[in-house]
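Below are structures written as structure tokens.
What follows draws every value from the coordinates through simple rules; no lab data is involved. Since the structure is predicted, the reported quantities are computational estimates derived from the model, not experimental observations. Cβ atoms are built from the backbone, for glycine too; each structure is taken alone.
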Structure P
Amino acid sequence: MSETPPPARTIRLVAVDMDGTFLSPEKSYDGARFARIRQTMRDRGITFVVASGNQYWQLAGFFPDHPDNYYLAENGAFIVGPDGELRVSMLADATVSTLLDIFDDGLTIDPVLCGHHSAYASATVDPRVLPKLQHHYTRFELVDDLRAVTDGVLKFTAVSPTGDLADGLARLIAEAPADVAVVSPGNDFLDINRVDVNKGEALAWLGAQLGIATADMVAFGDGQNDIEMLQTVGLGVAMANAMDAVHEVADDKTHSNADSGVLTYLENLLDL
């Protein structure tokens with residue numbers, strides 16, 4: 001694994017995926033070590049961005065001591081900065097209805113509506129799925145009828161009670177409306193986002209707002225939903241545990257999330 005980043009370059013923004021990338025398999029990170037890196041980034045004017053398919057409130061909960069972070073939540077559909085919401089990208093109502101029709105037609109995976117204000121699953125969801133949902137969603141409601149949810153929908157997540165997503169993935173790719181994309185974050189979930197919204201597009205948008213060129217960005221990832229982000233930035237880094245498709249597009253690689261690969265790489269990149 002690489003411990004020595006490529007030759008010196010201008011770095012103005014660092015973006016990290018969370019599950020499988022920044023977080024250990026136990027869903028934690030070395031807070032003291034990161035605090036030292038984060039302060040160095042502040043001192044040098046480097047923006048830190050959390051880019052994940054997860055819910056904003058869950059992501060922010062990992063960084064209570066760092067209120068100046070930016071968040072590309074829900075794979076970039078919900079962008080939040082230190083002073084509040086910056087962009088919200090909803091699925092069309094007709095698209096939500098069509099996707100629910102597909103899930104109702106015999107799919108063995110359960111849908112979650114990832115809303116602007118909360119996440120929603122059916123009260124009849126498979127009990128084996130509930131622990132996964134409760135772990136990933138800080139704001140989460142069980143409802144009698146998903147079609148009655150009035151909150152704007154940022155994306156769908158599909159969850160398998162058994163971990164087998166293959167059949168559901170194939171059907172969703174074949175039958176989903178043309179205005180959405182189905183991707184795997186690399187765990188027991190599938191994400192269904194607007195086709196024009198992804199982490200790479202969201203990073204480019206945020207960079208335009210902050211006056212930061214994508215060439216001056218570094219990003220770390222491991223899953224299919226990180227590919228556009230690693231392709232967009234000047235330096236895309238794959239984790240050792242990343243999918244093969246992620247390694248194929250990355251400029252460099254680092255140790256696994258179990259070995260704090262992001263922190264090690266940043267310490268070397270920043271000469272700490």
Structure Q
Amino acid sequence: MKIALIGAGNMGEAILSGLHKKYTCVICEARAERCVYLKKKYRCSFVDSPVFALTGADVVLLAVKPQDMAVVLSSMKPALGRQLFISIAAGITASFIEKALGGNVRVVRSMPNLPALIAQGVTAVSGGKYATSGDLKKAQDILMSVGPVMVVPEKMMNAVTAVSGSGPAYVFLLAESMMKAARKFGFSESEAELLVVQTLRGSAEMLTQSQDTAEGLRQKVTSKGGTTQAATDMLMAKDMPGVLLAAMSAAKDRAKELAM
């Protein structure tokens with residue numbers, strides 16, 4: 001199978017890193033300095049135009065910036081065949097791509113997240129009007145190179161954006177805040193980082209390995225009348241669940257506003 005990668009920024013490269021050993025890949029990247037870097041790292045073919053990338057390709061991975069998508073899609077029309085198009089561009093709907101390319105173009109829309117850069121991401125995919133179950137399976141196989149993949153209806157993509165797409169920022173904000181508090185308590189920067197990062201890493205691993213729910217694990221570490229309860233009571237008094245819901249709802253609403 002031959003895959004054409006249109007755009008090779010951080011997320012595009014993350015997916016490429018899991019694909020280039022398994023599939024024949026051809027890359028079209030507009031930035032010259034980026035191409036120099038990629039050519040040194042990957043033994044793939046490089047072309048100057050999306051038209052050349054599409055020639056002979058079975059799958060086209062659209063990894064350009066959303067604001068560049070319309071121009072890129074327009075340039076592809078002369079080379080359209082029976083390719084499957086997989087888009088990782090935030091806010092770009094399958095119908096937008098279908099209309100831009102014309103015909104019964106098979107499109108799978110996807111939403112990976114930042115940990116894909118270290119092959120620890122999670123991606124949601126949804127099929128466009130003409131995509132088949134086989135197309136969805138093919139997209140899953142390709143995107144599993146950077147982490148687990150789940151299939152959702154496209155109407156859920158804004159919610160996916162709010163939960164997992166923007167989700168890493170919530171975790172980083174929590175880490176940032178915990179580190180600031182630790183430094184106020186007298187720990188050095190390196191000590192604060194070690195304490196917080198390892199706490200988050202270990203807690204995430206427990207969520208992965210344990211049979212308990214997140215709520216159950218929280219209750220296990222919270223002794224009645226103890227230090228943890230003092231902290232969680234304060235967080236609940238500030239309505240932490242409500243604040244998170246409001247924040248994620250704002251992300252979901254903004255994703256809807258930006259959709260094309």
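A few points about this structure:
- Label whose coordinates, when helix-only ellipticity at 222 nm (-39500 (n - 2.57) for each DSSP H run of 4 or more, over all residues; to 500) is calculated, return -15500 (choices P, Q): Q
- Kirkwood radius over Cα pairs in Å, for residues 17-88 alone derived as 12.6 - corresponding label from P, Q: P
- When relative contact order in percent (Cα under 8 Å, 6 or more apart) is calculated for each of the structures P, Q, the largest result comes from P.
- Read-out distance in nm of label points 7 Å out along Cα→Cβ at positions 137 and 161, computed value 1.7, structure in P, Q: P
- Top of P, Q by distance in nm of label points 7 Å out along Cα→Cβ at positions 81 and 225, largest first: Q
- Structure responsible for 16.5, with mean projected area of the Cα convex hull in nm² calculated and labels P, Q on offer: Q
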